[in-house]
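There are structures below to look over.
Each reported figure results from applying straightforward, stated rules to the coordinates on display, with no laboratory input. None of these values were measured; they are calculated from a predicted model. Cβ atoms are built from the backbone, for glycine too; each structure is taken alone.
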Structure I
Amino acid sequence: MKVIAAVKRVVDYNVKVRAKSDRTGVDIGNAKMSINPFDEIAVEAAVPMKEAGAGS
């Protein structure tokens, strides 16, 4: 069985997000990024499966 864990990069939860000056979006230029917490749980669950030989 193949194991796939999708990972998304998101703005860190400790960072206060600010709007751009022209109000067209969010300014993430200097924001710290991290892995989505739910994706991190999926990766942590996939690693033991691969090590046990249950997945590739």
Structure II
Amino acid sequence: MSEPARSRAVLSTEDFKLIRKALAQYLPTVEDGEESKKFARLYHRLGSAAKLG
């Protein structure tokens, strides 16, 4: 029986940086909205994930 194939990353470090940059542009437009905290947390998580890559 062969070993399972190694999983590949879905997003690259560069992808995380680009998404984070897009969020930085978007955050000011939702700063008073109810989802603003969720977007801010996502922004910070993406920064942490990019550092790990």
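One of I, II was used to compute Rg and Dmax of the Cα atoms in Å, and the answer was 16.5, 52. Which one was it?
The structure behind it is I.
Given 2.9 as the derived value for distance in nm of label points 7 Å out along Cα→Cβ at positions 9 and 33, which of the supplied structures I, II does it correspond to?
Answer for the origin of the read-out: II.
Using relative contact order in percent (Cα under 8 Å, 6 or more apart) as the calculated read-out, with 46 as its value, let me know the right label among I, II.
Derived from I, not from the others.
For which of the structures I, II does the calculation of helix-only ellipticity at 222 nm (-39500 (n - 2.57) for each DSSP H run of 4 or more, over all residues; to 500) return -19500?
Considering all the candidates, the number was obtained from II.
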